[in-house]
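Undergrad: Presented below are the structures under discussion, each in the form of structure tokens.
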Structure P
Amino acid sequence: MALTKDQIKTTYPLPVYNYRVEIDGKAVAFSEVSGLSVGYETSTYVESPTSGVGPRRMVMPGQRKTATVTMKKGVVTGVSVPTLFAWINSIQLNRVDKKDVYIRLCDESGAAVVSWKLINAFPTKLDAPSFTASSNDVAVESMELTADGVVIEQA
């Protein structure tokens, strides 16, 4: 029996290519986003024995880890330098311009289904494309962001 459109929508996973990135409320085209993870540091606690058995070790959750996200995009005239370079260059002026960044996974109609929000993100690294005279590849720059954390929001 063939599945209906609604059954396919609720049972099949979404493709990873249909997403958008929003920085400061503006959509910026990135070809790749990686490093979206939520994690916690751990602390090991050793409890002294109350019986004849050796010490008991317990692992406890600690502080939430900071998120490090890498985003790659093609170099586009009039877009790359004013947005990404200006943002990382502001750190050199001793002004850290932290922004919330949204990565939204969309369905086939373009509506956001799941969003990953980078809280208080700022750039820590901007890599220029690799240049090779014998290649005809697209020039791709890479930006690394550090954020206070990642929040996952369901649409």
Structure Q
Amino acid sequence: MSVIIRAAIAYLILLLAVRLIGRRMASMMAPFDIVVLFLFGGALMSAVLGDDHSMVAAVSAVFSIGLMHVSISALKQRFEWFGRIVDGTPVIVFEKGEWHQDRMRALRMLESDVMAAVRQKGLMRLEQVRYAIIERDGKVSIIPQDEGE
């Protein structure tokens, strides 16, 4: 039973840690970001299993973590405020020609990250962008200027 409780606590700790790290989606993660996530998981695995390295303990831990994930997803669907806490909200970082540097710093995003998304959208100049929004999953959405503007 202690493995199940430790697995649930580990899930919550990892959830908090990932929220504190910031919003970089997997395709934007630097190798350093990926290493940090693996280290988190590895560090908590020994705490979850403790001295019990049996198959039953491992399966219990996996199912506990899966159940925590399903529970968190259900809570996000039921309570919008809970989803905002767990996943965050979209943040406008570029708006009508102006960077919001304070928001960029809070999200630990760089202008170069946003410019990569601008180029992927097929735009070549920042003047072609009306809004750049960092979505809940870390993806950068680009809203172009209208042709007549």
Structure R
Amino acid sequence: MTKVLMVCLGNICRSPLAEGILTSKVNPAHVFVDSAGTAGYHVGHPPDPRSIAVAGKHGLDISNQRCRKFNKSDFDEFDLIYVMDKANYSDILTMTSNQSQKDKVSLLLDVTNMGQSEVPDPYYGGDEGFENVYQMINDACEVIAASLNND
């Protein structure tokens, strides 16, 4: 079983979408996907209603997810850790204690080789920002799923 963790700041917008999207593209008997935030602002809360709405528009239900904070034990629990932006990437790397842990962490969009390395935080924007973020994450998850489904 491969375990994948998606990480953003609050675990209510981007990483819940990434969790839901990737989960929908892989065999759950072989791949487990979870999400977390680097900040604990929303622990225990469901995803942002706009993330739930955009996921629903694409046939995914992420409403049962609950926010949690990234923990150092996640380095032991997960094989791959995908981070949405450079600030959170830096925050996660400061928590690592060895090269093996660092090697598990990468920016989500780096898998697409499309030149953009960060998924922007749609929290303070309008609904169109959530759709744009959904499409970016979906493209990256297609690449990740193809790799995981071939293993």
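Coordinate-derived values only; no laboratory data. Owing to the predicted nature of the structure, the values given are computational and were not obtained by experimental measurement. Cβ atoms are built from the backbone, for glycine too; each structure is taken alone.
Undergrad: Given -19000 as the derived value for helix-only ellipticity at 222 nm (-39500 (n - 2.57) for each DSSP H run of 4 or more, over all residues; to 500), which of the supplied structures P, Q, R does it correspond to?
TA: Values: P: -2500; Q: -19000; R: -12000.
That value comes from structure Q.
Undergrad: I've got another one for you. 21, 18, 15 is what came out when semi-axes √(5λ) of the Cα gyration tensor in Å was calculated for one structure; which of P, Q, R is it?
TA: Details: P: 36, 27, 16; Q: 39, 16, 11; R: 21, 18, 15.
That value comes from structure R.
Undergrad: Supply the structure label, taken from P, Q, R, corresponding to mean count of other Cβ atoms within 10 Å over residues 57-64 with the calculated value 16.5. Don't skip to the answer; put the middle values down first.
TA: Working: P: 9.9; Q: 16.5; R: 13.5.
Of the structures listed, the value fits Q.
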